[in-house]
Structure I
Amino acid sequence: MNRAVDTAAAIEAFARGCADAIGAKYVITAADELEPFETDFWRQNRGKAALALRPGTTQEVAAVVRLAREHGVQILVQGGNTGLANGSIPNGSGDQAVLLLSRLNRIRKVGPGGDYLVVEAGCILADVQQAATDAGRYFPLSLGAEGSCQIGGNLATNAGGINVLRYGNAREQVLGLEVVLPDGNVWDGLQTLRKDNTGYDLKQLFIGSEGTLGIITAAVVRLAAQPRERVTAWLSVHSTEDAIALFSRMRGRFGDLISSFELVPEKGVALAVEKLPGVRRPVEGDPDWHVLMEVAWTFADGLQARVEEALAELFEEGLCLDGAIAESEQQRLNMWRVREGQAEAAREAGLVVRSDISVPLEEIPPLLRDVDQFAADFGDVVRFLPFGHVGDGNLHVNFAVAENEAERLEKPLLEHVYASVIARGGSVSAEHGVGRAKRDVIRRSKSPVAIEMMARIRQALDPDRVINADIGLV
């Protein structure tokens with residue numbers, strides 16, 4: 001019997017076992033029903049699934065994993081499918097089973113006093129935020145896909161988002177995890193302690209591992225106090241050097257009250273205003289760069305006066321060219337729409353070649369100049385549209401490329417970006433992860449010792465490569 005027949009028989013036996021374990025209606029095999037799980041959010045990558053599974057409890061997830069190991073079937077874990085590193089869809093073999101976590105969507109517990117939530121992995125991020133609000137608290141993880149991404153995926157990729165400056169990445173919002181291991185055992189690490197110094201911090205192995213070491217099924221997330229006054233300002237500056245100087249000055253004045261400090265190019269603003277309905281320019285004029293800053297605290301008032309006083313000094317010194325403070329929630333949302341809508345608007349200008357990287361703050365200006373000059377050599381067929389969380393050195397490097405040139409230019413554009421990032425001591429993946437898209441390039445940026453340590457950990461936990469077999473660095 002050849003391998004193809006063996007594989008087909010194994011998948012068929014696996015599907016029957018899953019039907020018994022989780023219910024036949026939650027085992028999806030029809031080609032048309034599988035299609036939504038075989039392409040990514042931007043529809044730039046496509047795979048092929050053998051079947052898709054919708055377990056409804058942690059124990060059902062564990063049962064599926066045990067069956068997969070028994071029959072030699074690989075599982076690809078999919079949350080909200082909003083990933084940007086080609087790590088959330090099956091490969092093209094047609095032999096992988098997609099494990100969907102959308103039925104694990106309960107808020108299991110609200111902690112006494114609103115200090116934490118126990119949430120299942122399939123909870124939509126926006127729903128977790130709302131549960132925190134209902135408890136009189138604030139869950140600060142926030143990103144553009146929050147209306148559809150799932151908290152399990154956010155943790156598996158150590159999501160960043162717009163509030164990293166003040167609250168940190170996803171891993172800093174977690175007190176405990178529940179994880180199904182590749183052998184089908186369940187690790188119950190759902191503790192709510194702020195302090196536990198009894199050995200390895202096991203939860204941190206799984207946060208940011210992109211599902212390669214186990215499947216997160218639930219988490220204890222810590223909550224923060226709800227901000228009562230928020231000041232959102234849009235500021236125009238002459239250069240990226242001035243933007244970084246502005247950040248330094250405001251950070252010295254307001255410290256961790258700054259939750260967001262975003263860098264936006266004028267050409268991105270112009271594109272968003274042109275292509276997105278209802279979007280308005282926050283300030284008039286067309287300087288080269290803009291900054292979107294948000295400052296918040298838990299007092300009822302007094303913050304805006306302090307921000308205005310600080311900005312007045314910076315305007316007098318010429319560090320800010322123009323600016324506006326949002327006077328309503330509608331104005332605030334418009335500012336964020338301009339910032340968040342750039343990637344969407346870029347799709348109207350061509351196919352988008354994208355990556356996310358990070359470098360030390362002082363390296364942002366030379367990096368952007370270098371990449372801009374490289375892109376300019378291709379003429380009008382490439383538009384360089386970078387933006388990002390300049391306060392933590394994380395930039396989203398996007399190129400809008402003429403459709404008939406995208407396939408030819410994607411590799412040289414990204415290779416130049418990565419070489420420039422590595423030369424400046426940066427990371428070729430700041431918050432989107434490795435997936436399949438960056439496996440090769442990350443090997444060039446990591447030391448052999450680091451790669452070997454990660455390989456040993458993965459081999460110890462998943463020697464049979466049951467879960468997310470071809471995802472991640474090792």
Structure II
Amino acid sequence: MVCSGIALVALHLALVCISREFWYDRPLSEQPVLLLVALQLAAGAVFLISAWLIRRGTDSFSVLGWILLVGVVIRATMIGSSPMLEYDYYRYLWDGAVLAHGMNPFAHSPQDVIECAPSIPPELCKLGRDSGNVLARISFPSLRTIYPFTAQLVFGLSHLISPWSTGAWKVTLAVFDIAALGILLCALSDARLARSAILVYWWNPLLVLTTYNAGHLDVITLPLAVGAVLLALRQRPVSASVVLAFAVCTKLWPIMLFPLILRSAWDRPRTVAASSILFFLTAGILMIPIYLAGIDEGSGFVAYARHWEMNAGLYRLLAEAVAYTVDLLSPGEAYVGTTVRWTVATVLALWTLWLCRMNPGDPSKPWDRALLIVAAGFLLSPTQFPWYYLWVIPFLVLSPRPSLLLLNCTLFLYYLVYYFRGIGEPELFDRYIPLLEYVPFWAVVAWEILRSRRALHARE
């Protein structure tokens with residue numbers, strides 16, 4: 001454990017060093033993308049070895065202290081690194097500034113503000129001019145923001161701490177990261193699991209890269225989503241529903257956990273009703289600014305729901321099957337996109353309901369069900385970005401399945417998309433890299449299923 005911790009720190013120091021070679025205007029062909037991927041794969045290998053070493057678990061204070069110390073060091077190291085390849089945080093900084101100045105961040109697209117269209121308030125145009133290069137560097141500037149209102153509140157808080165500051169943004173993310181750590185330690189205690197399992201979260205190189213280097217917002221959702229499940233398991237489903245509503249209004253994915261929250265109180269109809277009412281009421285109120293801005297073609301929500309697709313493994317196979325079926329029944333592709341998304345939603349809903357069908361006796365079992373629900377949501381998503389995998393990581397702490405731990409590391413291959421774009425052959429990425437990411441995962445899934453069946457037959 002000592003050697004693996006030192007190795008992980010050394011690899012993150014190397015990442016900080018090479019991060020100086022990445023900057024916004026530098027051509028992709030000149031950026032050391034292959035070295036970045038190699039270092040991250042090495043960090044992933046060290047992480048997997050470390051997760052294997054603590055598989056039997058221990059509550060030794062010295063082991064837990066070492067795990068916590070190494071996690072703090074790699075975060076402190078990476079928080080000062082230069083962003084590599086990912087620049088979504090420009091949108092966060094802009095949205096936070098708009099909200100902090102008392103305006104609706106959902107009302108106008110960055111492109112409209114850049115052009116200072118007649119419909120744009122003068123104070124918003126001035127804010128755009130004051131933003132430096134932030135406004136000009138926002139991705140998909142013609143679309144209004146896609147981030148729900150809880151996320152906007154966090155963006156605004158970061159702006160109030162220090163306007164236009166990536167450092168303030170990363171410190172804000174660290175608060176939620178530490179909150180998730182604390183909640184997971186409580187969950188491990190309640191489930192009667194060794195606290196050393198927190199290594200799966202606290203040493204996770206994917207989480208550290210996407211949060212403390214790229215500045216993606218996904219870590220904000222984690223303490224809310226995990227906290228909601230923990231409250232439900234402590235027989236507080238009403239409070240859990242309210243917390244989950246705030247999580248959904250940060251990123252939409254935690255809505256997948258709502259049936260699991262209700263399942264904890266299924267024998268109390270009044271509690272189920274109260275939980276449902278408060279969940280939808282809270283989420284509805286937090287979504288009001290989005291409704292006021294309008295849900296149309298200029299909305300990021302509409303564009304994402306209809307068109308976004310990237311690095312999709314299982315989703316791509318499902319899309320091909322649906323396209324073939326639709327073409328047989330009704331030649332043409334007009335409805336393929338909509339059909340496949342509804343198919344995915346239906347499959348995910350049925351999977352969730354099936355997992356929630358029985359009340360488990362083992363205190364760790366609900367966490368395994370939560371893991372399987374959220375992992376299915378990721379695997380069926382049309383957009384399987386590495387930072388989306390942060391949804392899965394907290395639940396892996398309480399149910400460390402080898403296949404999903406492996407996928408945690410092979411997802412680093414996604415960053416090769418920038419290498420192939422740099423050499424002008426992005427189609428090579430789509431053709432080969434998702435196979436390298438997902439084939440090892442599915443192979444281990446098959447092994448897990450086979451092992452589970454053998455264990456079942458042995459008990460019989």
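Tabulated data
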{"item": "Rg and Dmax of the Cα atoms in Å, for residues 149-340 alone from the coordinates reads 19.8, 57; which among I, II", "result": "II"}
{"item": "Structure (I, II) behind the derived value -11000 of helix-only ellipticity at 222 nm (-39500 (n - 2.57) for each DSSP H run of 4 or more, over all residues; to 500)", "result": "I"}
{"item": "Comparison of I, II - label where distance in nm of label points 7 Å out along Cα→Cβ at positions 93 and 389 is highest", "result": "I"}
{"item": "Answer label among I, II for the case where relative contact order in percent (Cα under 8 Å, 6 or more apart), calculated from the coordinates, equals 18", "result": "II"}
{"item": "Label whose coordinates, when volume of the Cα convex hull per residue in Å³, for residues 285-348 alone is calculated, return 113 (choices I, II)", "result": "I"}
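Since every read-out is calculated from the coordinates, none of them should be taken as a lab result. Here the structure is a predicted model, which is why all the values come from computation and not from measurement. Cβ atoms are built from the backbone, for glycine too; each structure is taken alone.
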